[in-house]
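Rule-based calculations on the coordinates, nothing more; no lab input. Predicted model, so just to flag it, every value in this text is computed and none were measured. Cβ atoms are built from the backbone, for glycine too; each structure is taken alone.
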Structure I
Amino acid sequence: MMGMYLLRRVTRALITLFVVTVITFTILHTIPANIGWILLGKHATTAKAAALDRKLGLTLPLPIQYVRWLVLLIEGGGLLQNLSLVAPPTLEYLALAGGFALLVAVLSATLQALYPGSTLSRWLSAASYIVSTIPSFWIGLLLIYIFAMTLIWLPGNGPYPGPLSQGLVNWLVYMILPAVTLAMPTVAGWSAVFRTAIEEALGSDYVRTTRAQGYSEHRILVRHVLRNSLLPIITIAGMSLPALFNNIVVLELIFHMQGLGSALIGSLFAFNYGETVNLVLVIGMITVFGNLLADVLYAVADPRIRFS
């Protein structure tokens, strides 16, 4: 049964990825610019641009162009090159920020659910609301000003070579401010969802039964409440990937990081449409894979999902 569930989810992910390529190809052809003129630059003429368009197959019917473009995209190596060179730094950044956001959100939601109406709960709710209203790039600039320029406790920009080449501790020192900046706007939304799930679990019949059996509150919280609150946590984490990538595009520029976001901005300013399409597809592939992973974890956390 798990195999059939995975097959359905993988099939859905492949269909979604196909739709992403179609949308990307369509957007590429709605750009109000002639590819021949762009490639020829200052040497372009009407005749030369038209000849280059014919040579590139841009005068063929759109379905044929789409197939040729897809084959070139895969065989040309641009997609794989971006996956191997540009994507890993962004994925490291995303994983560290996501882990930090998850830890803080679960801790905040648990404290608010265990002590409703308390001063601590009100302060945490107010802090979450305030952070959620501030754009992520403002948070990044503020953290750089406070911790890198004023207090000089942390570096405000790279290098970001990765934990394997620089050492885990040095890498973490450089990644603290970027990861916290990316995580803070996410914590507000996640903690609200987690708090609702934890409150529902605390008021459920099985928790009352467990308390009546004499188990400690710590064991009830860890073994039953948090474990049964995993489903909304997995769901909201998977749904947050597009928003996280939106923030990454800007934050990588602020912290001078080399990754998908900075490469995408650079290709747009350079009018490098081929590179832009490759990067958009890489981001789409990572997002689709992230949602597929969330579906798999969903089924692992709740076996009933496999049989639905």
Structure II
Amino acid sequence: MSSPLRLGVVGVGYLGRIHAKIYSQMSGVELVGVADINPATAEEISNEYECQGFTDPYALIGKVDAVSISVPTSVHGEVAMPYLDAGVHMLLEKPIAPTVQEAESIVAAAEERGVVLLIGHLERFNAGIMRLAERVRDPRFIESHRLGTFVERATDVDVVTDLMIHDIDIVLSLVKSELTYVSAVGSPVLTNHIDIANARLEFANNTVANVTASRVSTKKFRRIRVFGSDSYQALNFIDQQIEVVSKTDPAPGQLFPGLRTERLEIKPRPPLDAELEHFVETVGNGGQPLVNGRDGVKALQVAEQVQRKIEACLN
């Protein structure tokens, strides 16, 4: 019988503690320990999941084969690099880093050491998005809306790198063409950062994506529509279901085609469960993660372009 994969979690706040919970329930995995600079949090989570608890973020080096890093974006490089240098496989939450330069350093370290680096663009593991990715062949227009209510825990970054980057990453994964132009508008509302934003992404193959994100809405609304030449597919991220609206032949006596709506049968699943399972499997089989470090860099590069366009409008 093979030894279990030794796993740890660094940063067990809102999201990291869910990582710890899922790992603790996985077969073939040993949750060795958690680390958090808050002693009370480290003790609480380690007691709950019967593992070691540390306040030193580097204490798990030498004790684990793989690690989830769920700390503030501003310290991603500082926390991640020693683990990568030690050859520890890593799931690093999105965005990959606060700057593209730091992101490139993280990816280079992972590639040099030959370790798995999965970037936590969680929505790629949404069951609906995974089905959509299988079905989309030649998108002509993509429209996404990611609207949410205000929460204080994410205010170290703006809405572009907090929410919009999910859809930027999805668009880049669906459109197999070079991005040629970005325009964007946005504004602070409740914080000193951009809280609502809209971006238009244009590609060399003439595909256009219109992406909107807000964290100052009164209700949660997450939806993407992908238009082809004779149909479109609409995904509700929340229920993970897809509606396909396609053109039909004209009915007898009618001049124009009709429209037919079909709802695909998709079994919903918590995306984080799917993501962590994929991470463990990828580490085990030495494969390539669905969202690798280069994907994380590309999404951040586009997010920075969006930010610059918005800042130019505001100044």
Structure III
Amino acid sequence: MGLISSWNELRVDSEDYSSIDNTVCIECGKNIFFDENRGLVVCEECGLVHSEKHIDRGPEWRAFDADQKKKRTRTGAPMTYMIHDKGLSTMIDWKNRDIYGKEIPAKLRGQIFRLRKWQSRIRVSDATERNLTFALSELDRMASNLDLQKNLRECSAKIYRDAVEAHLIRGRSIEGVAAASLYAACRMYKIPRTLNEIAEVARVDKKEIGRSFRFISKELELNLNPTKPMDFLTRFISELQLPTECQKIAKSIIRIAEERGLTSGRGPTGVCAAAIYASCILSNERRTQRKIARISCVTEVTVRNRFSELVENLNLGISLKKNNK
């Protein structure tokens, strides 16, 4: 008698359970289980039957490993925004093998080749789909270069689709709006990526990406919060291979600087780099300003200026003349 202990897997009509608790028996207060062999929802302690003739909405087949489950399933891949048709259309594979893995005979290969060609033409039927096909491939390429996660790619594709539906692409380059959508998704998920890093993998310059980002964020009402120095701290500490103690010191420096208004009007990466440099001095970790500036994508002058402001306004116990040489 197989029993499923999780109540989340029970799909009982709400009419049958409107007056009882969803997890305990109304008689003895013990847990309720589903007997899948008899289709009953019963109590494990007193045996009270709460529901009978329960409908199993799962598949009629069984699978004992991942490969068997993959072969027996009859549903396709999940819907995705990264494909212009959201992955709902069929696609003929370029491998000359049938569904059983056997090679296609030579007589049929010419016919299969023609089917592939016409199928690829039919999938992209109008200008909007051609626009999405090119833009989403660019998004995927840039996200792969930046090693971004899947859910962020889906979010950037959704932002671009919203921009297309709102007719915001007209008069602007596809690459610029696609890069701006990726940057907006990074801001939404609080993934520390700067405009300079987006521009390095994009095929447009930084100014155009920033202009497109400001436009679509205003028109689509994305309401994105400005980036903070704390957003970049973990990433910069990891790339500089600094210990946890150094990260804690830098975090406290940034927090005090934010409370005293020292970060207002300053670039978040520059403030973060200066806080990391100060923490390296306090924790006796040898990291040069040049290396920290290279990791933070700022200049050495910016690191020195922000570091001088932190030392002058915060009681860090660091000699400014000695460490700014």
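Going by relative contact order in percent (Cα under 8 Å, 6 or more apart), which of structures I, II, III comes out largest? Working shown, then result.
Working: I: 25; II: 17; III: 8.
When relative contact order in percent (Cα under 8 Å, 6 or more apart) is calculated for I, II, III, structure I comes out on top.
Any idea which of I, II, III comes out highest on distance in nm of label points 7 Å out along Cα→Cβ at positions 86 and 118? All intermediate terms of the calculation are to be shown ahead of the outcome.
Numbers: I: 4.8; II: 2.0; III: 2.8.
Comparing I, II, III by distance in nm of label points 7 Å out along Cα→Cβ at positions 86 and 118, the maximum is at I.
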**OP:** Assign the value 40, calculated as percent of Cα pairs over 29 Å apart, to the correct structure from I, II, III.
**Re:** II
Original post:
Looking at structures I, II, III, which one was helix-only ellipticity at 222 nm (-39500 (n - 2.57) for each DSSP H run of 4 or more, over all residues; to 500) calculated from, given that it came out as -10000?
Top reply: II
